[in-house]
1. Name the one structure among P, Q that helix-only ellipticity at 222 nm (-39500 (n - 2.57) for each DSSP H run of 4 or more, over all residues; to 500) of -16000 was derived from.
2. Of the structures P, Q, report the one carrying the highest value of Cα Rg over 2.2 N^0.38 Å, for residues 118-261 alone.
3. Computing Cα Rg over 2.2 N^0.38 Å, for residues 14-101 alone for each of P, Q, which one ends up highest?
4. Going by FRET efficiency 1/(1 + (r/R0)^6) of positions 62 and 78 (r between Cβ atoms, R0 = 25 Å, to 0.05), which of structures P, Q comes out largest?
5. Out of P, Q, choose the structure whose coordinates give relative contact order in percent (Cα under 8 Å, 6 or more apart) equal to 22 when calculated.
6. P, Q: which one has mean projected area of the Cα convex hull in nm², as calculated, at 22.2?
7. Out of P, Q, which one gives 13.4 for mean count of other Cβ atoms within 10 Å over residues 86-93 as computed from the coordinates?
Structure P
Amino acid sequence: MKAVSLSLSRLESDLRMADRARGTIQQYLASVRRFEEFLGLGLEEADQSSIRRWVEHLQGQPIGPERLRCHYSALKFLYGRTLGKPEKVAFLSMPRKDAPLPTVLTAAEVQRVLDGFLVAKYRVFFALIYATGLRIREASLLETRDINAFQQVIHVRHGKGGKDRLVPLPTKLYALLRIYWKHERPPEPWLFASKAGKPICHETARRALLCASARAGIGKVVTPHMLRHSFATNLLEHGTDLRKIQVVLGHSSIRSTTIYTQVSPTQIASVRSPMEDLNM
């Protein structure tokens with residue numbers, strides 16, 4: 001028991017050093033204590049087969065994926081960091097989180113939100129996000145040279161994971177950008193800049209969006225990503241191939257894109273029930 005107590009003490013110390021939340025520390029320690037009781041021997045003495053038996057035991061319990069993730073994370077931290085034996089838990093694969101369905105806006109709601117902006121820069125900035133599906137960081141780092149009117153595309157140079165991509169440049173958006181640029185003349189090279197000449201501040205832009213959505217009175221707390229979700233869902237509603245949506249959104253996996261098939265009423269309503277073949 002002495003060795004076990006020492007391991008638990010080291011685990012708690014390491015968790016505090018890692019600045020983990022108090023609740024997380026308590027959960028990890030409780031999980032490891034249960035593991036210790038299951039083992040009946042010191043934590044350092046446990047081999048991979050012993051850990052596998054514990055994992056199989058957990059999987060047979062009536063606990064949800066979040067709780068299971070907590071147990072797995074405790075094991076990974078214990079052996080990967082505190083005991084320095086990451087190979088013992090290398091087989092562990094975290095249960096997937098059930099991603100919540102994205103909230104989307106109708107075209108009418110988007111129009112009301114855009115009309116709610118008092119500053120033209122923010123109105124155009126979020127109109128661009130809705131028109132292209134860009135992430136807020138991608139939109140904030142756009143440069144004037146990224147707008148290619150001849151080929152009708154926007155070059156996204158700072159995509160997630162450091163990946164570049166091209167997205168369509170709608171005619172209405174280009175016209176809006178021309179008017180904006182003519183009146184604002186943002187400092188080079190940024191398309192949307194702060195007063196200090198740096199890329200537009202995310203937090204300031206988010207606050208402007210919240211104020212605009214409050215003025216719109218649509219009863220939803222609108223976020224930049226909600227506009228991105230609305231863009232993707234609209235593409236799907238109008239028959240755009242899922243692979244094309246994946247490319248435009250910059251998703252590395254098609255699995256991230258398929259979630260929009262669950263929030264599109266048109267896609268859901270188009271599913272044909274086998275009951276249609278029955279005589280009722």
Structure Q
Amino acid sequence: MKTKIVVDSSANLYTLPGVEFACVPLKILTDDQEYLDTAALDAPALAEMLRTYKGRTSTSCPNVADWLAAYEGADEVYVVTITGTLSGSCNAARLAGEEYCQVHTGARVFVLDSLSTGAESRLLAERLAALIKADTPFDTVCEKIQAYQQHTHLLFALESLANLARNGRVKPAVAAVARMLGIRVIGRASESGELDVLCKTRGEHGALERMVLEMKARGFTNGRVRIDHCCNAAAAERLKHMIKAVFPGAQVEVGVCGGLCSYYAEFGGLMVGYEDNEAPAL
């Protein structure tokens with residue numbers, strides 16, 4: 001029995017030690033080039049280039065064939081995708097799962113819409129890996145990961161909203177005002193998978209403080225935290241130390257945004273995935 005975890009590249013996760021794993025890349029498109037969001041992509045260089053790029057840009061999700069190729073060889077597949085409100089990735093993964101099970105008798109594919117992206121998706125994939133390593137039966141894994149998802153959250157702090165506005169995720173006027181006033185936007189992934197703005201603040205320190213306060217308000221105590229940054233390692237480390245100062249037992253890891261998240265978080269952006277104090281144990 002071969003079990004596999006598959007994510008799309010919005011999770012900023014390209015390897016997952018100890019389990020069979022695949023990452024299906026999304027694409028970042030410009031007038032000049034197509035960028036495949038794999039571990040080989042220089043995401044910081046892409047983010048730097050996009051700061052001054054004047055042409056059209058967009059993103060593209062994996063198709064059914066891409067997902068089928070990732071499932072190949074597995075008897076049990078667990079999938080985590082970017083929120084279905086922002087991308088067709090989840091729908092394509094589910095269609096691929098249906099086709100895969102029709103062709104491979106006895107195979108099972110479970111697709112979880114993260115209702116989020118980035119660091120929260122990474123937490124979900126890591127929990128799946130822990131459940132698999134514990135030899136948890138397929139149906140129980142599906143139940144447990146959905147229960148765990150009810151207690152994971154995503155926060156983000158963005159210096160620029162240009163690409164979100166360009167792709168219809170926020171109003172262009174909001175992005176323009178934020179740019180002119182030097183405002184940082186603090187937001188979260190809602191329970192329905194939308195990216196909601198919580199507040200606007202000036203200055204990086206104020207933004208980091210607000211993120212810690214929001215985590216506390218949402219019930220964080222000493223659980224797991226994953227911080228992904230786009231060309232802003234210093235701020236990510238500062239946030240890590242601020243979290244540890246308030247929550248000494250917090251298990252905080254800092255990572256980097258891949259291509260897709262770098263495109264939307266943009267240069268200087270931070271994404272924080274965390275579990276609240278009611279997150280179930282394995």
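1. On the way: P: -16000; Q: -12000.
The read-out was computed on structure P.
2. On the way: P: 1.03; Q: 1.13.
Once Cα Rg over 2.2 N^0.38 Å, for residues 118-261 alone is tallied for P, Q, the winner is Q.
3. On the way: P: 1.08; Q: 1.23.
That would be structure Q.
4. Numbers: P: 0.55; Q: 0.95.
Largest calculated value belongs to Q.
5. Working: P: 17; Q: 22.
Comparing all candidates, it corresponds to Q.
6. On the way: P: 22.2; Q: 14.0.
Computed on structure P.
7. Label of the originating structure: P.
Taken together, the values in this text are just the output of simple stated rules run on the coordinates, not laboratory data. The structure displayed is predicted, hence computed values, not measured ones. Cβ atoms are built from the backbone, for glycine too; each structure is taken alone.
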